[in-house]
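Given below, in the form of structure tokens, are the structures.
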Structure P
Amino acid sequence: MKRIITLLVSVITTLSALATDYTDQLEVIVNGESATQNATISVTKQDDGKYTLSLKNFVLQSDDQTMGIGNITLTDIEGVEKDGVTTIKINKSINITEGDDTSVGMWMGPMLGAVPINTIAELRGDKLYVVIDIDMMSSLQQIIKVVFGNGGYQLPNSGFERFQSTGEPVAWHGFNTATGAFAGWARGKVSQSDVVRPGSNGKSSALVKSGDVFGIVNNGTITTGRLNADSMSAKDKSNHASLDMSVTETDKNGDPFYTVLNARPDSIVVWVKFKQAKPNSDYPNATISAIITDGTYYQDPEDKTYTNKVAEARNEEIATEGGNWQRLAIPFVYFRNMAEPKAILVTASTNAEPGKGSSGDEMYLDDISLIYNHALYSLTIKGQKVELQEGVTEYTLNVDGDISEDDIVATSNGMGSTIEKKIEKEDSKTVVTVVALSNDLKSSTTAKVTIPQTNAIHPSMVVPVAADEVYSIDGKRVKETQAGRIYIKKGKNGTVKKVIRR
């Protein structure tokens, strides 16, 4: 039986007049298994400008067993504001205190001692996004990841678990909410299905089904934007999906006809189950596309050249594969423009060609996710390459002289990932830590490079080099010396000293 993990978070008591409550979806992931629910988190800005974040009555539930963890409070966190986004980071060990929920018989937190907590939070307008890693391997043999909010990094309702009264999934739209002169004539449908992809923790998927009117096939279509049906000709570009963040109109659930995206994902993954009512060898494929834009008007298919596109992922060759579920990973291709990502338009259709296929073609969609890479692609320190290996985090490298952050050059395979550098100096070594952080802040890759200082120089050894015989550290005699380099000086009286060139 699969473990179902549910995080129960109650409304956090307001800590001061500056505290703000944020209500959003919260996901808990324990050893790869996850569950979600709505929750409220409070953030307090302290008098000194720092922040306090807190989770109260943190509880894990597995099957019929409930484990109370306790209250997690993070205080004195520095916040850095840039481009309207306040980023809060903290990495330290804390003591989890006892909760006050009387329905929980025992709280494990106070018995765990100091627990390592790694937290990144973003305050963006009226939205809060928090990623918390709780390392309980030593006590509970579990790594607990808590993700609160969306942050503009994923598609809402990506598992198609919530549906509107229109029959369309929450935050997604079909012909029921389409505009255009022929919207009412469209027979393509979107509905909820209990057919889910293999291994899913969810209970439903979206079923997109084609129809026909007057013998003309209406491809079943679903989009995060809004459909427009303005022509009886299936190939007319006035039949399209579009987004425009300047439009304030919303659907019956209160959601806009666009999806916010604040990042640069590397690929989109979707589970698809596709079958044709009548096999059509001329037009056998379904399609899905994802277009990232700067939020201004865009439509798919395009009626002109659009310069506001940031990236595009498209698969127009989705085969039936015997009507079985398929996991598709579609990479994004980024354009050279410098537009900032603000929105994403995802559209799926029962046929790659407008008006083709057959009435009754079916396409099931489940568990769509945006993937953010974070592997270190290359790393050099003072021009010397670190031979990175998959699964290896610790390396040794011989480098001469002091090291600054400018001497560390690292790249990642993530389009929007960030590189963090840290230098720690000890008596006999320098440790360089490089972290590639995914654009959605959820994952990272770390390389820790130890640089031995086997030839440490005491201040008394720092003398001018002015002898007849001077050798490099590897034993080669040299005529000219360079500042900051270590040499062996052989004096005329037979003495040998290790020196450094000033």
Structure Q
Amino acid sequence: MKSATPKILHRLGGRSMVGHALDAAAGLEPARLAVVVRHERDRVAAHVLDHASQVAIVDQDDVPGTGRAVEVALQALTDLTDGTVVVTYGDVPLLSSELLKELVARHVDEGNAATVLTARVDDPTGYGRVVRDEDGAVAGIVEHKDASEEQRKIAEINSGIYAFSVAALRGALARVGTANAQGEKYLTDVLGILRADGDRVSAAVTTDQWQVEGANDRVQLSALGRELNRRIVERWMRAGVTVIDPGTTWIDVDVVLARDVTLLPGTQLHGRTAIGEFATVGPDTTLVDTVVGRGATVKRTDATESRIGAGASVGPFAYLRKQTVLGEEGKIGAFYETKNVTIGARTKLSHLGYAGDAEIGEDTNIGCGNITSNYDGVNKHRTVIGSQVRTGANTVFVAPVSVADGAYTGAGAVVRHDVPAGALTFTQAPQAIDEAWVQRKRPGSAAAVAATLAGAVAPEATSPESTTENGKR
């Protein structure tokens, strides 16, 4: 991957590749689930255990190869003496539990010693080829680097995913060597050993190539991500969600959508986002771990770890940071930023403002350009605004401060002290007017010409030093 991040920790659909693999394996409800690790062992193991705490972490030693990886896992699982072992990989993210169940069912029903999951692909380059005998039974698997020119023409490839009889697998692995082009202990060699012993080896062929595709670079990861998203979007559309442009809509695997949700172009839903019935999201909206209530509208918005109430309206061009809670039928309008704020039902923050570290009551109207000045350079402080409050344009709340129910603020007010219920607070400053300033300072300009035509006083008739009591010159 040419990355500081281990390959299987790269993400698609909101989940790491190994997370997808773990979930597919867990769908079998196995008695034991083990993950074999080596590269960046501690980092990978920590991630695996965070995703699935009951997983057994097994370390691979210096002997390379998939056969050795399985062998050390079996050595660690000493109590595993009977039943079926399923082997899969951490970089096959689209594999489903359903396909694994089909593999196990066929393996058990046929009484096989080994059953390999295979697929027929247009370009088998890089994959091990499935070699069949004259009767069509699986004779063995040849890795690409060890295959002859004739074998490389085979289109049926080994997915690397198997079901084995425990006893047969343990015995065969002990006889696998490393005499091959890679110098590795191949798991594929087990099939030939079992065949030579007279055991039954079979294959389950899938027509869904994507489920066995791995990612060895970012190009392949991107292709798998697009296919996963296509499947997710299609599944939600069939469940009653309207997606106007599936090609520009991205939905993570853990997102939950109610029926009759509408997603407009350019929408991205990440993490554990949940959208209620009849809500409309988009266009050009990104929601991360955000809950949107029934009938709400979220337009051109970026929101993270927020809650938007039923019937509420957000955007366009709103930025909801963590712990933003908007009540039912509330509004966060154009060019608004919020953070750690609770906003009551039917309260409106319509445009051009910032609300952070605040609590705002119900049925309040916050005027244009209002901000909560919550940071004193050292600490953050909280603003509390009550219900049925009306604030004038460009009000600044210098926290910590509170405004009680039913109060008003005048335009341009700087609120430094608590405001009692029903009061009006304003900041008064004299308004100065310097007449004919344009003609004096910008003579000949378009503004000066317009002012003269509008009847402005000639500059020689006024003196900049003359000022009336109300500030007029």
statement: Value 11.0, calculated as mean projected area of the Cα convex hull in nm², for residues 301-444 alone from one of P, Q, is from structure Q
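Here Cα Rg over 2.2 N^0.38 Å, for residues 221-308 alone has been calculated and equals 1.26, so which of P, Q was it run on?
Values: P: 1.26; Q: 0.96.
The value was obtained from structure P.
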statement: Computing FRET efficiency 1/(1 + (r/R0)^6) of positions 133 and 429 (r between Cβ atoms, R0 = 41 Å, to 0.05) for each of P, Q, the value 0.90 comes from structure P
query: Among the shown structures P, Q, from which was the value -6000 of helix-only ellipticity at 222 nm (-39500 (n - 2.57) for each DSSP H run of 4 or more, over all residues; to 500) calculated?
result: Q
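Assign the value 26.6, calculated as Kirkwood radius over Cα pairs in Å, to the correct structure from P, Q.
Working through the options, I get structure P.
FRET efficiency 1/(1 + (r/R0)^6) of positions 37 and 77 (r between Cβ atoms, R0 = 25 Å, to 0.05) was computed and gave 0.50; which structure, P, Q, did it come from?
The read-out was computed on structure P.
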task: Match the computed value 21.4 of mean count of other Cβ atoms within 10 Å over residues 237-244 to one of the structures P, Q, and report its label.
output: P
- line: When volume of the Cα convex hull per residue in Å³, for residues 101-324 alone is calculated for structures P, Q, the one with the largest value is P
task: Kindly point out which one of P, Q the value 4.6 was derived from, the read-out being distance in nm of label points 7 Å out along Cα→Cβ at positions 93 and 157.
output: P
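Any read-out appearing in this document is the output of simple, stated calculations on the displayed coordinates, not a laboratory observation. Because the structure is predicted, anything quoted here is derived from the model rather than measured. Cβ atoms are built from the backbone, for glycine too; each structure is taken alone.
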